[in-house]
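Structures given as structure tokens follow.
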Structure I
Amino acid sequence: MGITASSVARQTDLSDFDADHALLDWPGTSLLLFTSIGCASCRWARRELPGMDLSVQRLCWIDAANNGGLVERYEVFHLPALFVVRDGQFFGALQSRLSPVELNAAIGVALSRSPEELP
């Protein structure tokens, strides 16, 4: 957790127990990422995304293997799975390659949609 020299976003790990409270309370934009240690793309994302210049205030990591409640509520069927939350409002899933340009574009599209309540 914390900010590294090359990152622009704060990182935090969330779980079934604290995700709702945190996401409802935090100001700004959070990129919620469901990952698993057994997923090569997830390991790459965990290593590379913190150093990318993304238009979010924080990266929120959720271990899909240990947080089945969140996996079910967010209807996660593939990993990594990415979602956008801003100021306690849910803006849906992202369908994007894991590059700064494409992720920032997908975040912009998500934030242009009408917000919903968190799942």
Structure II
Amino acid sequence: MKSQAELHQELRQRILNLSGVRERQNAGIHEDAFLVGRTMFMHIHGCCQCDIRLAKNDQKRVLTEGKAHPHRWAPEAGFVTLIVNDEKDLEPAMDVIRMSHRYFADNQSVPRMEHE
């Protein structure tokens, strides 16, 4: 079983492996903010609380399916929250993160790698 620090590092690395993603550490209230193009599509608080911005229809579907929770402060902006507590949470989290990345990358014409 991975430590919280190892889990956090693996999550960050998986996000950074998505095409065109760059990280801005210590970005205001967000400890790790991830951008595609000029858009912050998600950020992480603490070890593994992920706040992810989605298209409105994707947000509604993810919430309805119970894959995430409404964001505490900015649900109207399309944000949802999910927490990665252990290794089994990584892939479901990445499914939602990839959904966000695709939406914002496509809207900015950011090239994607074949495996995404």
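Only the coordinates and a few stated rules stand behind these numbers; no lab work does. Only a predicted model underlies this, so the values are computations on that prediction, with no experimental measurement involved.
helix-only ellipticity at 222 nm (-39500 (n - 2.57) for each DSSP H run of 4 or more, over all residues; to 500) was computed and gave -8000; which structure, I, II, did it come from? Traced to structure I. Match the computed value 12.9, 35 of Rg and Dmax of the Cα atoms in Å to one of the structures I, II, and report its label. Answer for the origin of the read-out: I.
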